[in-house]
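Read-outs: derived from the displayed coordinates by stated rules, not from any lab. Quantities reported herein were computed from a predicted structural model and do not represent experimental measurements. Cβ atoms are built from the backbone, for glycine too; each structure is taken alone.
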Structure I
Amino acid sequence: MRDLKFTDVFAVVRIIKKAGISEQARSIFAGINKDTTEKEIGAKFLFSCIENLGEAQAEITEFLASLKEVQVSEIEKLKLEDTMELMTEFMNHKGLKSFLSSVSHLMK
């Protein structure tokens with residue numbers, strides 16, 4: 001998985017808005033402190049997205065394809081187990097905490 005970059009912030013903001021989880025996301029981001037692990041943040045964010053996943057399916061698929069640097073069609077063909085591995089990899093991404101902090105600042 002590639003490093004997160006500034007333009008990814010906009011992709012995640014679009015996903016949050018499209019999935020209708022702005023309030024949930026703000027709550028998650030507000031709870032971030034120095035003791036919060038990236039895995040905890042990723043899990044909370046992912047679970048709030050799952051509820052409304054269908055609303056932002058195209059945006060999520062495009063974002064994941066971008067992170068893996070593959071075509072969208074490759075992400076769409078993944079088996080469920082492989083998709084879950086990809087989600088876990090995102091939740092454990094080394095830059096996730098600071099990345100989501102940047103997202104939260106743009107959503108204020």
Structure II
Amino acid sequence: MRGDASAPLYQVTSALFLSMGVVIGGSLFGGLSALVTGRPPIATIQELARTIKLWAIVVAIGGSFPTIQAIETGLLAGQPGVLARQAVVILAGLTGAQLGQWLVVTLTGR
């Protein structure tokens with residue numbers, strides 16, 4: 001990284017693209033397993049895209065414990081900037097997961 005000024009932007013964009021990648025990649029590889037086992041791959045891909053979103057958000061924010069620590073620091077230590085940054089990172093994770101699901105559903109045609 002180039003310094004502290006780019007760190008928040010990196011966290012936000014990283015959360016967005018990580019969560020989107022987890023949804024897209026998990027859905028596609030799950031679709032491959034459906035193809036191998038004789039299940040309908042398109043329906044499986046779309047179902048996985050819906051159900052994997054929560055895990056994509058958890059991956060994007062780096063697990064739950066560091067995020068809880070940052071929220072605790074923001075609330076108890078009186079640092080609203082830390083709290084706001086975590087809220088934006090979580091929102092970016094939510095947005096990326098939703099974007100990934102939308103992309104999968106759009107490309108699979110339903």
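Observations on the model:
- For helix-only ellipticity at 222 nm (-39500 (n - 2.57) for each DSSP H run of 4 or more, over all residues; to 500) computed as -22000, the structure of I, II it came from: I
- Comparison of I, II by relative contact order in percent (Cα under 8 Å, 6 or more apart) - largest value held by: I
- For Cα extents along the principal axes in Å computed as 55, 26, 21, the structure of I, II it came from: II
- Origin of the derived value 0.7 (distance in nm of label points 7 Å out along Cα→Cβ at positions 52 and 100; candidates I, II): II
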